[in-house]
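What follows draws every value from the coordinates through simple rules; no lab data is involved. No experiment lies behind these values; they were computed from the predicted model shown. Cβ atoms are built from the backbone, for glycine too; each structure is taken alone.
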Structure P
Amino acid sequence: MHALELPPFDPTLPMEFADARGFKDWLKLVPMINVRQAHGDILDALTRLNVSAVLPIERLKMLELLREPVGMLQEENAKRYFGKPFPLAMTEDTVWVANVQLWLAMSMGYRHCWQAAINADVMIADHKALAGQRALRYAALAIREHHMAYRVVPASRWADLFALYQISLEADIAGKIVKDSLNRQTELSSCHAAFLQALLLAAANPSAMPVRQIAWTDRLLDRWSNQANVSDIRPEDTDNGVLAINLEMPGELKRHNPIPSGASWRFLDIEPIGKSIKKRIKYLRAGESPSQLGLGEEYAAVTVENNLIGLYQEWCDLPIERGMPRRPVRDDAPLAQVGLGLVSTHFAIGGQSLTQPTGPSEIRGRSIADFQLFGGQAQHLSSSNAASKEVEAAPELENWRIHNESALGFRLERAEAGGRIIHGQLVAVRPRPGQGFMVGTVRWLLEGGSGEISMGMRALPGMPQAVAVRATGLNTFSNRFTQALLLPGMPALQALPSLLLPPTWFKAGRIIEVYMDGQIKKVRLEQMLERGQDFERVYFQGELA
């Protein structure tokens, strides 16, 4: 269907309003404090409005009244699935589908207005560029919702966006500036800017970003999308290629090297954005705060600097990781074994579940006070000989297909159901039978249209060893050991020896006990090296040979 081939009107559908004034009165009665009900009411009303015969100018006024409430409801509704492990639960998926539907319903409403303006409706002809920009922006927001849920953007969504942009080019309004009160950066936009904002966000590698960072990047693009230029003139060849799109082949903005040629190719010049990013990095290093530089207040300066460096690499330079040689894996290669999470990773590397060390228990931590109060009647102070025989249930390892591998890690895919996954989670991978397990973290995630899940695993340096750890000190609640991993130091990679501990364990100077090779040794925690979703990587002092 052509982007402006709109569904026919259905005069039998009831409507609570016939014009913008009646719509405004109806909107006041929507219980905005009840997000679920308000979201459903507005989606239902907008769906019916999009197939109802309403004067185009009245339709435009209604849609403009809806923009702020819809933005608020979408943001609140999305909190029910933002940052959740994958795959989403059924209720979370239902909410996500409703959000996508509402973005598309808003886009459809503005397409009605745009079509009327193109057809020279006298009352709305002057709003042709505004209606076009809004239709493109809401189509782009439906694409953004896929990024927010780490889902592959369907080809139909890109085809729709490209078709809308083509219409703006044919109508000669692509670059016409219109007011956009929801653009907090400049309050200005255009069809051209809305189109580029969708392309640049997809090119920023959102599958590797936390949800909050995706939203932060999109807000920066409110301004930067107005600064990028698109040209049909083929640039000269460079070592890093160029960002380009083919108007006849809708899809994500990609870096092409060698640079393609042809009448349908368009080349993106984002040098103004690159200069803006470098200038802000310079000012951050000079001590300016992110808020002073228009970079928001949600991140500390060091985090903002790292985020900007990442964006510069994705948009203006060749990303370091993508410059590493990647070795594809044959289709008939055996599946890799994968453990998800610290417990499964410990089991995969150690080859067995954690068994508590044998021997008498030591009265320690809070147990001292309990012993003084209850004496020998305190059950948890009895000999650990019985407890030592308790073996935790063995977690299941999963089978994943390796797409490619490099010195930095793996790209893996799982087609069958399995455990839920989240960014920053600890994983263990045995690439092939007979090889040892490597340990790393989930760097990016993407769910395909058929439910298959792809992930990028970033390997941590060193050959891991399964150990067990136990806290010491007066505030210790348990004398039981728990799973941990030891990563030896690698001077060639400037990697310090480290322990992978459960979350919240690190405190500078804290003494913990490590059980390995039948011995219990004490180490002192010195420095946090990395914090993941379900682990802390910590540098320590002490001999664990």
Structure Q
Amino acid sequence: MLSDASSPLAQEILRQMLDGTTAGVAVLDRELRYSYVNPTLALMNGVPSEQHLGRTIGEVVPGIDAREDVLRQVLDDGIPREVTSSGHTRAGSDRERRYWHGAYHRIEDDGQVLGVIGIVLEVTDAREQQRDLEEARARLSMLDRAATVIGTTLDMDTTCEELASFLVPDVADIATVEVIPVDGTTELRPPPPGVLRLRRAAMAVLPRLRERSRAFEAPGQYVDYQPGSAIPRCLASGRPIVENLPNDEALSRSAPDPQRVTRYREAGIHSAMVIPLSARGAPVGTLTMVRSGGSPAFTDQDVVTAQDLAGRAAISLDNARRYTREHHIALQLQRALLSGPSHPHPDLEIATRYLPSGTSALVGGDWFDSVRLSQERTLLVIGDVMGHGVAAAVDMSHYSAMLRVVADEGLPPHEILRRMDALMARVAGERPATCLLALVDSRHGTCTYASAGHLPPAVVDRGNRVRLVDVPPGPPLGTGQGGYASFTRPCVGGDTLLMYTDGLVERRGEDIDRSLQRLTELQLPDDPELDQLLDDLLERLMGYGTDAEDDVAVLAARFTPR
């Protein structure tokens, strides 16, 4: 009851105002016990007004963080204060937590402190909206960061590593990415019927779990999943699977195989979430996240965040998978076509090497060959079709086959190039190609060169000095321009001729003259076998810098007259 009002009329007017407001109002005495509660606050607290009187806030609603320390400060210094309290009252609610904002003022009469009056409004909706907004902003910020660090290359494993590393430790304690193997890229026996086999492409682990994680498959290994386990179910449904705090029986059903349960428990794993990775309507793989020890179980918000990240990462993974498939096809085609040049004359020793490019480019159209002609002559060939991928490898096969046909006509090297250029220029859709020919005549001890826009050959003499051979370059093959010339020089016994494609020497952002100069500055071992010479050459040149982005084809020939 209100007391100390100036008159019965004023008291009645004040009561009508307070009883009719939609804000909760309470008057607390100097001991912070209720002396008045309006109907709105009684409804908030789920306790009739009369049952508040003479009791403290903690006695009426013990589930509320009432911040009585702030109310005592108001009593002590008279400075009004606002405070937000949270918790649950005795009124039923389906909210996870409720929030109230109150403004408190000291009540005085002729300088005597009587108590505190508080006006309270429930702000749960506003707090939840603010929380949702902050979570949405945080999620967008995470997605923005993910866009800059996931999918930086066309290499599938690198993309998977970027995804897993991004999730640990912010979202998971352990994150693994399994991918559906690209057809033809594995030589393993097929899995048993009903068993799903995926390749573990990446795994990120908290430091405290690193030792325990060694019991699981490492990146690059294949994992077989029993029928009905979590990952096959996730791929079949296309929907996330969340398993928080499963018992051993449920964990045994969800694990790749039941024997995993003991290892999972030893690592303290208690919650798991599996997200499907799909792009353009086709599955790519799965993303698995687990939490262990004192980490909380996964929430619905965690699922939304993981799905957003997985959706964006799946596009990059699909692009990488398409690249991997084409890269594999082109590489197999090119290796089949480069299975080995034909046997030269006995006076000529030949060795070759082919290295496909790294992850930043597709396989190209590099090729080499040796064509054994009559009268102790051997034609050495190296070329490079412009572009990359399967189409370049196919065009390379056309050039290689046509060159063998033209070479059998016994023409000098520059005429071979002229005929090749004219023929290929008539074929619609064929890509231009550079080509270098070296016709070795072991009877006369000479070598005749002709170039169609190719880099110059090099000669390694017996003193291990590397010198470039100045061969006049003509236009690339397939342009129809012609204009090729031959250049003849002696073949010295024991010298080694090097013919190569631009991937051996060129580096991004570097002048080609500097690249060729680096080749001439090499310090090679004394009197090596031809295969050893090529291995040393590749090790020294390919170890220089990290910007080589093209295939490397090298042909080495050594004249050894009998």
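From which structure (P, Q) was Cα extents along the principal axes in Å calculated, if the value obtained is 90, 59, 53?
P
Using Kirkwood radius over Cα pairs in Å, for residues 256-495 alone as the calculated read-out, with 22.4 as its value, let me know the right label among P, Q.
Label of the source structure: P.
For which of the structures P, Q does the calculation of distance in nm of label points 7 Å out along Cα→Cβ at positions 232 and 408 return 3.7?
Answer by label: P.
Given structures P, Q, which gives the highest value for distance in nm of label points 7 Å out along Cα→Cβ at positions 120 and 464?
Result for distance in nm of label points 7 Å out along Cα→Cβ at positions 120 and 464 over P, Q: largest is Q.
Assign the value 1.0, calculated as distance in nm of label points 7 Å out along Cα→Cβ at positions 472 and 520, to the correct structure from P, Q.
P
For which of P, Q does distance in nm of label points 7 Å out along Cα→Cβ at positions 88 and 416, calculated from the coordinates, equal 2.6?
Of the options listed, only P reproduces it.
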